[in-house]
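Values quoted throughout were computed directly from the atomic coordinates according to the rules given, and no laboratory measurement underlies them. Keep in mind the model is a prediction, meaning the values are calculated, not measured. Cβ atoms are built from the backbone, for glycine too; each structure is taken alone.
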Structure I
Amino acid sequence: MIRDATPADEAAWRGLWAGYLAFYDHPLPESQVAFTWTRLMDPESPVAVRLACEGDRVLGFAIHLHHPSTWVMGEDCYLEDLFVAPEARGKGLGRALIEDLKAIGRAKGWHRIYWHTEATNTQARALYDQLSEYDGHIRYRTAL
């Protein structure tokens, strides 16, 4: 089942978030983690999260935001963070989270969903290559 997160999901999300940050070897201060959760729970925030669950267990998340685009007459969705617990991988939860966002996007009139991953993330790329074609773009990022 894929659903929106609720305040009661904080501990489960934090556990998965810690795994996500460990995977990318990118620790964040507690203040940033708390800020992110607060933002995810704020109905006025453009950043939202969907959870993949089996019964009462939260096993994955997709953090996303939609925004206006200069390339289409409408909005795009950026899938910023996608993570599935290691013990739940291979069950189709990553695919389900992306398909869920595609369904939401179609219902809301979004034009595209886009995301990126590290070149070395071969397990995720095996899935992503089934869901989308490589478009030739390379990401650049500068800290301010």
Structure II
Amino acid sequence: METVQFIHSYWAYLVLFVLIIATFNALFKFFGNKEFDAKDFRISLFTLITMHIQLLIGIVLFFMKDYFSTIEQVGGMGEVMKNSDLRNLIVEHPTTMIIAVALVTIGYSKHKKKLVSKPKFKMLAIFYTLALILVLAKIPWNLWFS
């Protein structure tokens, strides 16, 4: 379990890095009226791939940690929701990150359907920015910098 936790924790740095790059790339090129090229496609695709890998690692970790037993031990979901640390670990972090991955997936899918550059960058900019905001909001910063 420690190995999976280690991978999940350190892969997150890569995910955050590429998500920031992809988001700012889309924003700068959208507002700069730049042409969409193969490099932009690769950046957005690599972001999608790294986020999906992180999601899979997170799901494996979630079930390896057996949070269902934790929920039972503390007296049910009502007690989990009263405890901010457990609520964040078991409910808020996973849910928010799943939504962020869904936003990146939607943005990536929608950008592929656009035929010209400006709408492509617009789709990526909107959805990747929303995903980045969610990721930044739910990164366990206390664990990253402790």
*At a computed 0.65 (FRET efficiency 1/(1 + (r/R0)^6) of positions 64 and 136 (r between Cβ atoms, R0 = 25 Å, to 0.05)), which of I, II*: I
*asked:* If P(r) over Cα pairs in 5 Å bins from 0, in percent is calculated from each of I, II, which structure is the one that comes out at 2, 10, 18, 20, 16, 12, 9, 7, 4, 2, 1, 0?
replied: II
*Where does the value -0.47, -0.65, -0.91, -1.07 come from, among I, II, when log10 I(q)/I(0) by the Debye sum over Cα atoms at q = 0.13, 0.17, 0.23, 0.27 Å⁻¹, for residues 8-71 alone is the thing being computed?*
II
*Thinking of I, II, which structure, once helix-only ellipticity at 222 nm (-39500 (n - 2.57) for each DSSP H run of 4 or more, over all residues; to 500) is computed, gives back -27500?*
II
*asked:* If you rank structures I, II by mean count of other Cβ atoms within 10 Å over residues 24-31, which sits at the top with the largest value?
replied: II
*Structure responsible for 19, with relative contact order in percent (Cα under 8 Å, 6 or more apart) calculated and labels I, II on offer*: I
